[in-house]
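J.: Please find the structures below.
Quick note: the coordinates plus some simple rules give every number you see, no bench work behind them. Keep in mind that this is a model prediction, so the values were computed, not measured. Cβ atoms are built from the backbone, for glycine too; each structure is taken alone.
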Structure 1
Amino acid sequence: MNESFAQYVPVLKWRQGEYQALFRLHDSVKDNIVPLVNIPPLEYDFEEKRMKKTVHEHVEPFPKRFSVKWGNRNAYIDFDESLHDEFMDTGVSVVNYVFNEMSSRKHNPVPVTGISRSKNYQSVIRSAHKTIKSGLALRIKFEELMGPDISELISELIKYHSLNYNDVDLIIDLGAPKSFEPYEDFAKALTSRIKSIQGMDSFRSFVVIATSICVSDIKTPGGIIPRHEWSLYKALVGELNGMRTPSFGDYCIELPTFTPMDMRFINAAGKIVYTTKDSWFVRKGSAFRGKERQMIQHCKDVIASGHYKEKDYSWGDEVIYNTAKDLECSKSRTIWKQVGFSHHITFVAEHLSIFHGS
């Protein structure tokens, strides 16, 4: 995997709205991103009081769907913790099944592990990266980064996997910190810990991921959410002056956590999350079901906001334009999530290229 400072790493939960948005990106955008795909946990059926699918039914479609939606482009593949030690009906571990199938399809995504994961998971991941021959990604949590022995733990894990540093992508995942400000102080603290990691210049690539979005905090009719992770990234790049520059990653327009919800009793508001240079412009209305045409006004508001790009900018921007003109108005919340992801990924990839002057 070739490193580029302009490279963008969007973290995706592989829900329908997300993989469809990925599929519909322009090729020029796809060429500048490396998604980190989290295979999600099983979903619970609140009405039936059981899981909607077995582990096998849940995981089995993934390799084929990944192939259709993303093909042989670069990607990181991670698994929800609940799947780490699970098995397919054939007795093969979930992790080995996924990478064996992807290898048979001539894809070579990078398996992801972390220093706090179980011995069994490490063993299975070691088998997986030897099969797929694409190296390894080491995903470090914020609390792990701040630990006193982080460098030693990283070194030990790389040795366990019989790899060199230049076979490994270092991903520092800050998650959703409670506070990002002051950005300069946060950046200095991160820089201090990054400097403590031996071999920083030898890693194949280096990525910092974070998010600050919480759309539930925005009340009707909407508002502005600062993109704190972007401001922190800029401060970090400045603080690391003379050191290796990390690639940028975020969770797009979603929180990192998987939150099970009983949709029988939830009628979420109709909304659009539209990414701008330093913030998200959010339009939020009443309950979506039964009032889908509220999206027409939301789209008009986005276009009139001064932030709207143009119809051909992304698939999502085209949907916004057509809806504002009342040429279409989707009744699917998944489509509107897809709209947000499509614009966000396109915008961030472009903005990173501008920021790094590439």
Structure 2
Amino acid sequence: MAWSVRGVRPATAKSLWFITRKYPPVHGGMELLSYELASRIAMRRPTRIVAMRGGRFALPAFLVVSACTLLLAAMRGSVAAVHLGDAVLAPLARIAKAFRVPTTVTLHGLDVTYAHPLYRLWLRMFLHGIDAYVCNSEATRSAALQRGVAAARTSVIGIGVDLASIPPSRAAREDDLVLFVGRLVRRKGLAWLVEHVLPGVTQSRPALRLAVVGDGPEREAVSAAAVRAGVIERVRLLGTRGDAEKWDWYARATLCVMPNVRVAGDMEGFGIVALEAMAAGCPLLAASIDGVRDAVGNAPGVRLLAPGDAAAWSDALRELLADAALRDRGAAAAREWVASARSWERIVESYDDLFTALIAHAPSAS
């Protein structure tokens, strides 16, 4: 099925409509945010979730069906507000606006900066006139302002993590095991780390190995970089893994790395892997870049490094790999911080306050 509509709670009052093209069973940061936000908001107020269940080729049909469904509901006066899952769905705001229904959209980063000429035209046509733009990071907000979004209508609300939902693991933390989790694309910086950092560190840490959980178009580039650097036997490309196995790797790893590099037109809107690593008590080294920096915030115990600085990354890896006490102190402090500062309840409360304010000040339809 390419799309689905489901109501939550009896429709005795106007409902908040949550429309998203990113939703489970597909896994990813946008899907996680859509699911957690929609399902948790639904426990607070009448909510109707309209979610695309197919692949990207289902998007045109989903837009048409969503538009027709929303139009009929707006004509009946049963829509209190509309929340759009990302900028691609911005045309649906026109329908809500015609019926004076307040509309919000979450911006994630790449949905604002994607450089294809036709998509840029799409944004110029439709990404304006929305009542509120929720940016997942300050980096995304900056990108949105560059696209002409009104600053007064923007706010920054990040992504959360639920420590209680982390599956228990019997895995013991290992020595000299570095972990990378994420999609293998150039901006993640894995090929750079493998070629320019790993060889030097292995000279002082001969047992060092790198486990890679994730897949993507840069897989061959990562393998080629490992061959050139003479570390292919130390790199284990595990591909995409289920949640339970992913959390096992967080529990096993000595530390987790996010070596993002700058790629024009391809920003990291948010660093959800950072939250996962901190929540799992896995020491973290991350590039101080884009939304990764926003995700980490002022968390204690997390080391932020300049992107592309091989010397700084090599030194930090050597230091943490050699000092278990330093790793443990930092990981414990980071886990405590993420539990309080990045809980889903805090994230959802911020969204719910926004929805309440918009609905309260919405003009009556004539």
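J.: Hey, distance in nm of label points 7 Å out along Cα→Cβ at positions 113 and 129 derived from one of 1, 2 reads 2.9; which structure? Spell out each step's value before the answer.
T.: Numbers: 1: 0.6; 2: 2.9.
Of the options listed, only 2 reproduces it.
J.: From 1, 2, which structure was helix-only ellipticity at 222 nm (-39500 (n - 2.57) for each DSSP H run of 4 or more, over all residues; to 500) = -13000 calculated on?
T.: Numbers: 1: -11000; 2: -13000.
Checking each candidate, the match is 2.
J.: In addition: Here relative contact order in percent (Cα under 8 Å, 6 or more apart) was calculated and came to 15; which of the structures 1, 2 was it taken from?
T.: Details: 1: 19; 2: 15.
Derived from 2, not from the others.
J.: Here's a follow-up. Give the label, chosen from 1, 2, of the structure having the highest value of FRET efficiency 1/(1 + (r/R0)^6) of positions 193 and 281 (r between Cβ atoms, R0 = 41 Å, to 0.05).
T.: Structure 2 gives the largest value of FRET efficiency 1/(1 + (r/R0)^6) of positions 193 and 281 (r between Cβ atoms, R0 = 41 Å, to 0.05) among 1, 2.
J.: Determine which structure produced the value 15.0 for mean count of other Cβ atoms within 10 Å over residues 201-208, calculated from the coordinates; the candidates are 1, 2.
T.: Values: 1: 19.6; 2: 15.0.
Answer by label: 2.
J.: Let me ask something else. Out of 1, 2, which has the highest value for mean count of other Cβ atoms within 10 Å over residues 153-160? Present the calculation step by step, with values, prior to reporting the outcome.
T.: Numbers: 1: 16.0; 2: 19.5.
That would be structure 2.
J.: If you don't mind, another one. Can you spot which of 1, 2 the value 5.3 was calculated from, given it is distance in nm of label points 7 Å out along Cα→Cβ at positions 65 and 233? Spell out each step's value before the answer.
T.: On the way: 1: 2.6; 2: 5.3.
Source structure: 2.
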